[in-house]
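What follows is calculated from the coordinates using simple rules that are stated; it is not laboratory data. Keep in mind it's a predicted model, so treat the numbers as computed, not measured. Cβ atoms are built from the backbone, for glycine too; each structure is taken alone.
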Structure P
Amino acid sequence: MQDYMIRATAGNDSVRIFVATTKNLVDKARELHQTTPVATAALGRLLTAAAMTGATLKNDSDMITLTIKSDGPIGGIVATTNNASKVKGYVHNPNVPHMKNAKGKLDVGRGVGAGMLAVVKDLGLKEPVSGQVALVSGEIAEDLTYYFATSEQTPSSVSLGVLVDTNFSVKQAGGFIIQLMPDTPEEIIKHLENKLPTFPTITQLLDNGKTPEDILDLLLGGFGTVIYEKITPEFYCNCSIEKTKKALSNVGVDELKVILEEDKGANLHCHFCNKDYYFGEDDLKGLIAAGIKK
């Protein structure tokens, strides 16, 4: 199934819903970062969450960055997205040891550990809009549910999942976010309170062939669901040789001279896509000459 996400409402727009399948996006991240299963699951969950929250942005220049800093072996995770749900991200330690929880599933919570979740929205204002909460469980979906409730005062239910195959590739990945508006009817609230505790995992549903539309119907069918948009999320890093060269030139002429004298070259690494850019002696001399002319 091709990756895609639907943005929908129910109950006369009193409930906002996002449902996504992101297998290809997450598997590309796994390939780029060579993650072990626990790291794949953790990074994939945050990337999927970023893709869905990106659909809330209005302008092409708007960005959302989700950052987890924690004391578990993963160390931390970063995912960022724009309004087209083009996401990129990385995990601090891609080589997390294999660990399972009591249910025999990948123990993302233990891999993440205790720490903080920060959400930063760059909306083109003077200062970014940001919120931060302590991690509830490290399972990421529960942590985001808590963030929405406390930092944005929006009652929400978040489900995120990554199913890793026996060859360590991504078999299924996806998620959903349900958010209640202030005018949500009590009937819908009670319906969700009864349904969600026993609702199958997102990866179970996807592995059984369910589409995002099917999952939407299972969640809120009968409550006037309306699909407003269908989006194709993808892993996309916008780094380039030009941007990297500009970043290197910004260190200043004096520092460039030191790098030239001591190292004879400079290697810049993009954490988001794991790509390296090397600048040799001639490149550095050119940057120094250009800097002197300014």
Structure Q
Amino acid sequence: MHYVQPVYRPPSEASSLIIQATLGCPHNKCQFCFIYKGKRFKIKPVEEIKSDVTQAKVLYGDSVRTIFLADGNAVVMKTDELIEILDLCHALFPKLERVTSYGAANIILKTKTPEDMNRLRKAGLKRIHMGLESGSDEVLKYMCKGATAQEMIDASRMVKEAGMELSQYVLLGLGGKALTKEHAVETARVLNAMDPDFIRVRTLLIRPDAPLYEKVVKGEFVPVTQEEVLKETRLLIENLDVHSEFHSDHVTNIANVNGRLPQDKSMMLDRLDALIVDASRRQQDRDWAVDHDGIRRV
């Protein structure tokens, strides 16, 4: 199969067959992102994609139940060509339950109409993974996300109205110390307007190969502490009014707080309260601990 490394997929697609339909990301300007910086964006030829699907049939037979179309934003493909791929997937894999893809708000709004989204859903594109990251326009602009909060809402409504599942991603800590509260409250507001099927949180990881790293070095962006991430998560959940599954399903997260909203909100908030108290206590222990030589450790 024709894979161009690296290949990424959401944790929830760990058991899915990955078919690489595009290389990289058509936007690729987000300040916090590092995963596609070494790739030039390209839509793979349809015949090459179909060849991979056919080879996967030889390798896996009828066992495939879910397929994820990589890399970033496979929905950028022409609708007719994407439907060709979807039709072949469903023809070759009789047990196939869903095909999913990343779909950024700005890409959906630029390249798809409501009719396109309806056609894709009927062809078997069942779920869109979308990176909201933040509901704060100030944060979105600073991070060069390429869409406003309202555009995020508009694209999400296109997905939902087409009958697709919507999995929204939130990046905890993305506002830094300066905008942590605004980031949490505004993100909750935007999620309330979307009412996604899934809300999946990650915690900001600032790597040297991400553009944001230089801003941290210069002191322009001050990351939040672990305790502040937990408080930000609590503020986010406290302000949510959705009917969604909430998942902390990523290795970057400090704590796993999962549940179904609204019914599990109280349980999730209680867990976060306990985690915040524990984090505060551990910080105090670090602040006041004394080494054997009498030097205070901070």
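Values for this structure:
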quantity: Given 4.6 for distance in nm of label points 7 Å out along Cα→Cβ at positions 219 and 251, calculated: source structure among P, Q; calculated: P
quantity: Of the structures P, Q, the one that 16.0 was derived from, the read-out being mean count of other Cβ atoms within 10 Å over residues 43-50; calculated: Q
quantity: Which entry (P, Q) yields the derived value 11, 34, 37, 16, 2 for P(r) over Cα pairs in 10 Å bins from 0, in percent, for residues 115-234 alone; calculated: P
quantity: Parent structure of the calculated result -13000, given that helix-only ellipticity at 222 nm (-39500 (n - 2.57) for each DSSP H run of 4 or more, over all residues; to 500) is the read-out and P, Q the choices; calculated: Q
quantity: Top of P, Q by mean count of other Cβ atoms within 10 Å over residues 75-82, largest first; calculated: P
quantity: Test item: relative contact order in percent (Cα under 8 Å, 6 or more apart) calculated as 23, pick one of P, Q; calculated: P
quantity: Top of P, Q by volume of the Cα convex hull per residue in Å³, for residues 19-66 alone, largest first; calculated: Q
